[in-house]
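In what follows, structures are represented as structure tokens.
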Structure I
Amino acid sequence: MHRLLALFFLVMAVPAFLPKPPPPDPTGQAVYQQFMVDKMRFHEQVQQLANYVSTNAPPDSLQIAFKRSRLRYKRIEWLLEFYQPFLATHVNGPPVPEAEIDEPGQRVVPPTGLQVVEPFLFPEYDSTQKAELTRELNVLLSYSSRLEQGVPANLINDTEILEAVRQQLFRLLTLGITGYDAPETRSGLPEAATSLRTMHSALRPYLERLQQPLAAQVNQRWQTTIQALEQATDFTTFDRVTFIREQLYPLCRALQQMRQELKIPAPASGRFLSPAVTTLSDSGAFRPDYVTNFSAFATSPQKVALGRTLFFDPLLSGNNARSCASCHQPERAFTDGRSKSRAFGNPIKRVNRNAPTLLNAGLQKAQFYDSRVIYLEDQAHDVLKNAHEMRTSPEQVVEKLGASSQYKSLFAEAFPDGITSTNVRNALACYVRSLTSLNASPDRYLRGENVTLSDDERLGFNLFLGKGRCATCHFFPIYNGYVPPHFEKVESEIIGVPRRPKTTRARLDADVGKFGPFGKNLHRFAFKTPTIRNAALTAPYMHNGAYKTLEQVVDFYNRGGGKGIGVDVEGQTLAEDSLSLTAHEQHALVAFMQALTDTTGLTKRPHQLPAVEGHPAWNRRRPGGRY
């Protein structure tokens with residue numbers, strides 16, 4: 001009995017020795033309370049839309065109720081996306097079904113949310129689809145009723161609030177004003193204004209803590225940015241380039257200045273988007289080393305230098321006659337100018353696909369056109385053992401390199417365990433990750449540097465971000481399929497690429513794309529969205545090299561992709577209606593893509609390759625190889 005009493009008093013006393021949780025932050029509490037109010041109003045607005053559908057309200061009433069639902073959602077998006085991106089995807093994710101790649105069979109996860117509801121109501125409501133629309137609204141209501149799950153009621157702090165705001169500014173830029181998440185209503189501009197007003201209100205306690213004149217300056221930045229959106233009269237003609245340079249990016253800088261002045265720490269590192277940068281166009285905004293599967297694979301100058309040498313060395317091929325640079329030539333932005341590259345040991349036979357650029361290949365989470373590997377190390381391994389490309393084995397590569405005292409020294413400087421097949425792949429991957437090129441004239445212009453864009457380049461930039469819908473797949477600012485601002489997913493698209501560049505009655509190319517490695521019908525004829533940076537140097541285009549010029553590529557998209565030129569393709573994810581671009585607008589789009597050329601400091605070849613003792617023929621090899 002005495003032991004039980006002693007144990008009871010000990011248990012009761014334990015909480016006294018535990019550290020007390022920090023008191024709730026008043027600003028965080030206020031943010032959470034407002035979130036709960038806005039969350040409930042969003043749910044109620046969706047319920048009203050559902051009621052309108054149920055009672056057969058006029059189509060214009062349905063459309064108005066839907067637009068109000070989207071505006072209500074934009075008041076909670078900034079916090080929901082930060083704490084609960086899973087729920088946010090189910091409320092406002094893209095209307096594209098997802099296949100569970102790691103799951104056996106053909107399990108498909110259907111999309112839900114506002115973007116799924118949108119095409120039921122726009123451009124016109126079809127009452128025959130009332131049952132399907134009602135079902136989608138009921139699913140949306142089930143999610144909208146519990147959006148507070150995972151949002152910490154009493155633990156929201158200053159760092160998280162400011163980081164959520166920063167990410168939302170980037171989201172509005174890349175997905176909002178481009179039309180990605182409201183493709184039918186084209187309501188991205190007023191929605192962005194609503195989101196900005198909500199965040200401005202949430203930041204008032206911080207603005208009150210700032211000293212003058214800084215507080216007034218930061219507050220003015222918010223006001224002018226919101227006004228620029230509210231005064232916009234047309235989604236298509238909105239000058240996004242000027243808005244980013246003169247309003248949005250200065251607002252991002254004001255937010256950073258406020259954070260530094262109030263000594264609010266930035267979030268811990270650990271994501272692809274660096275927590276230290278102010279805008280998406282800043283130098284060092286992205287961290288290629290984030291897309292590695294082991295911390296030991298992190299880049300070092302020694303690894304990059306070694307990888308560069310290996311990249312140009314034919315020793316890595318089975319016949320000592322071709323190197324990585326045979327198909328990825330620096331002078332061509334690391335492509336080879338062919339529709340399909342020459343196959344191993346045969347100047348007539350071709351490999352299956354066009355050689356893509358390696359510039360910015362480290363700024364994505366999927367490699368190859370069919371996305372069959374995630375990491376650049378695995379890409380290097382795949383290429384080395386591929387019978388049509390390098391046709392070698394890890395053992396052969398290690399044996400050859402081990403015969404060179406120079407290579408032994410270079411590997412010893414880069415890796416503690418010297419020459420191994422894993423280290424060969426890691427060195428090659430580190431070199432490719434170093435081929436980051438995000439300093440073209442449009443980048444410098446948006447940063448506010450003293451550079452100019454021609455009238456056609458500015459028009460093309462605006463078309464790319466707006467009317468042309470290009471940035472809804474080639475996301476700003478990397479212009480590939482790596483979805484911002486979380487940068488966790490790389491999108492693939494079914495666009496219906498033809499066998500030959502015809503404009504009518506074209507036939508679909510036989511390459512099944514992503515279906516090949518994953519076996520999911522949803523992925524049949526789907527290909528990873530590549531970057532269009534340095535596209536002026538990487539012709540021909542598409543996975544099969546069907547189009548020889550950028551003008552042809554723009555014309556293909558302007559006509560509505562494969563379906564627009566008569567290709568019989570199921571599940572095209574590209575809108576099949578014409579973009580209605582004029583000849584001048586198409587020319588301007590090409591001018592903008594040409595302006596994205598920047599290979600400065602990335603095209604230099606090594607003057608000499610390390611000697612390999614005992615193999616005279618190998619020591620006469622030329623950097624880069626032949627084929």
Structure II
Amino acid sequence: MTRRTPAAALALAATLCAGALLPIPAAHAAPPLPSVSPTPQSLSGIGADAVVTSRVLVIADDQTDPAARDRLVRELKAHGAARVDIITPDRTPAAGLLAVRLGPGTRPDIARALGDVSVPDKAEGYALRVSGGRSREIALGGKDAGGQFYAVQTLRQLFARSGDGWKVAGVQVSDFPSMPLRGTIEGFYGSPWTHAERLDQMDFYGDVKANTYIYAPKDDPYHRDKWRDPYPAAKLAELGELVTRAGANHVRFTFALSPGVSICYSDPADRDTLKRKLQALYDLGARAFSIPLDDISYTRWNCAADEAAYGAAGRTAAAKAQVDLLNDVQRTFIAGHDGAQRLQMVPTEYGDLTDTTYKQTLRESLDPAIEVMWTGTDTVPPEITNAQAEKAAELFGRKVFVWDNYPVNDYGNTSGRLLLAPYDKREGGLAAHLSGIVANPMNQPYASKVAVFGAADFTWNDTAYDARKSWPRAMAYLAGGDKAATEALLVFGDLEHMAPTFGGTPWQPQAPELAGRVAGFWRTWDGGRPADAIAALRPYAKAIATAPATIRGGKVQKGFTDDAASWLDATALWGRAMVTMLDALQAKQAGDATKAAALLAESRELQRQARAVRVSPPRNRWGAAQPQVGDGVLDVFLADADARLQG
């Protein structure tokens with residue numbers, strides 16, 4: 001199966017964002033800048049593109065990040081280089097060959113090649129310069145190893161076809177992430193991801209410059225209910241492989257252990273057991289750890305000793321016990337292990353801005369080195385603003401680390417839903433108030449990539465983020481750059497656009513594109529031009545009907561088609577029902593009542609079949625639910641049209 005490159009995917013997304021009708025550029029106009037995601041802090045054109053020669057030289061040394069070097073070689077070979085040789089900086093590259101310098105920005109040859117583009121003095125920062133023409137040189141300089149890796153991730157998006165070969169856009173980039181922590185927390189209820197799915201996610205995070213994955217699946221018994229028990233050898237081996245794959249993509253594997261359901265906080269034996277569990281992952285290479293204390297009760301103790309140690313059960317006593325445990329882990333485990341990152345925790349009060357004695361105790365007593373996670377103003381917040389984040393920092397006595405419950409779909413209001421709307425309603429400027437954001441994905445890992453792609457884009461450069469531009473890029477990424485498949489994904493994604501909360505009005509609307517077209521249909525119809533109304537809506541109805549087959553045509557990542565299988569089945573039926581309903585309306589307008597009645601009956605049968613589809617196999621706790629497809633828009637249109645036909 002032929003796949004388009006990520007560079008082609010983003011180039012296509014840029015075209016889709018711009019629209020189909022573009023002005024013809026003047027002869028002297030500069031070529032458009034390439035589309036790069038996440039959006040760099042600074043990207044500008046500097047002249048001629050660099051042609052990829054059949055043999056390419058990579059100039060690297062022992063300061064070059066191995067993961068960055070390996071990815072660079074892979075990308076060069078995928079874009080026209082039949083042979084890639086690695087040479088040291090003391091050698092002079094042969095004339096006429098493309099030379100790519102990779103390593104620290106302070107390395108003399110890289111600093112010279114970068115010229116006046118500077119490597120930001122920030123963690124994971126990098127600079128990149130592509131010199132075309134006779135020089136044929138590319139310089140990739142990182143502030144650190146992560147910066148080198150991210151420079152390569154940007155470079156891979158600069159390749160473009162040039163006749164029978166490839167070229168690299170002549171640009172310079174100076175870039176760094178706005179937020180230190182960016183990625184996901186596998187923290188949902190229901191079927192955890194498989195090992196193969198998690199490995200794929202690590203590669204995906206590398207592509208989108210996400211640096212954090214928190215392992216916290218609620219239904220992994222060894223994470224929560226059986227937290228005291230060691231992982232079986234086979235599971236421990238899987239976790240070790242996952243730690244390694246994460247590291248190869250510059251992703252910080254964070255092991256979370258959630259003991260709050262049964263721990264005796266004051267018991268030294270329980271504390272030792274917890275630390276042994278953390279040690280087992282440290283021995284596998286994990287260097288980041290989290291103790292989530294969410295979704296537990298503080299109205300009762302798990303042991304009588306805690307009441308004696310901390311007082312009667314309640315929010316203040318619970319906070320004291322939690323602080324005692326967390327400070328001990330930070331002091332006796334984290335501080336004593338080389339390379340260990342700041343301990344993370346999830347408070348029991350994680351989703352509001354109300355000051356309480358629980359928060360006061362954490363604010364006053366929790367070790368300042370410990371990261372505190374916060375979900376926003378609610379478990380699923382309709383927005384996160386700068387003012388809210390600043391208030392949360394005041395309440396917890398430090399910048400908070402946001403656990404963003406989008407696009408997670410493990411609660412009742414998401415029954416039967418894939419959440420494919422873009423990452424949105426998070427205010428630019430949050431980087432000044434947060435230590436980072438991790439998105440809590442769906443049980444469906446590949447379908448989650450739509451929102452996670454946007455979250456990675458936002459956390460890298462929040463002030464430049466535009467959901468309307470990022471969303472098509474995410475779809476293009478899933479489609480491997482194929483135009484038809486990307487357009488089909490956008491149609492399908494519109495039908496799965498609703499983003500609910502635990503109650504009240506959804507914070508993202510259902511099917512906004514279809515809703516606008518339907519509204520236009522009825523305006524035209526009621527304005528006395530039914531034929532025009534039908535002609536305008538029919539192409540989009542056909543697009544709905546055919547989108548599932550296009551998505552399943554081999555260009556879209558197979559994991560996505562597996563995740564979305566039941567929704568694609570239902571969409572095909574709903575789309576055919578819509579096309580048939582328009583045919584029935586047209587027949588009635590033509591005066592053929594018999595044909596209109598037959599077509600109406602056919603549309604009703606297709607709708608019945610669509611409603612009979614069930615999510616299978618179900619991965620969510622809501623089970624074999626009916627897949628929701630454009631509900632409240634598509635079905636309402638069909639009902640309204642049905643009424644018109646009978647009127």
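Bear in mind these aren't lab numbers, they're just calculated from the coordinates by the rules spelled out. Note that the structure is a prediction, hence the values are computed from the model and not measured. Cβ atoms are built from the backbone, for glycine too; each structure is taken alone.
Looking across I, II, the calculation of mean count of other Cβ atoms within 10 Å over residues 71-78 that yields 24.1 traces back to I. Taking distance in nm of label points 7 Å out along Cα→Cβ at positions 479 and 551 as the criterion, the highest value among I, II goes to I.
With distance in nm of label points 7 Å out along Cα→Cβ at positions 79 and 455 derived from the coordinates and found to be 4.8, which of I, II does the value describe? So the calculation was done on I.
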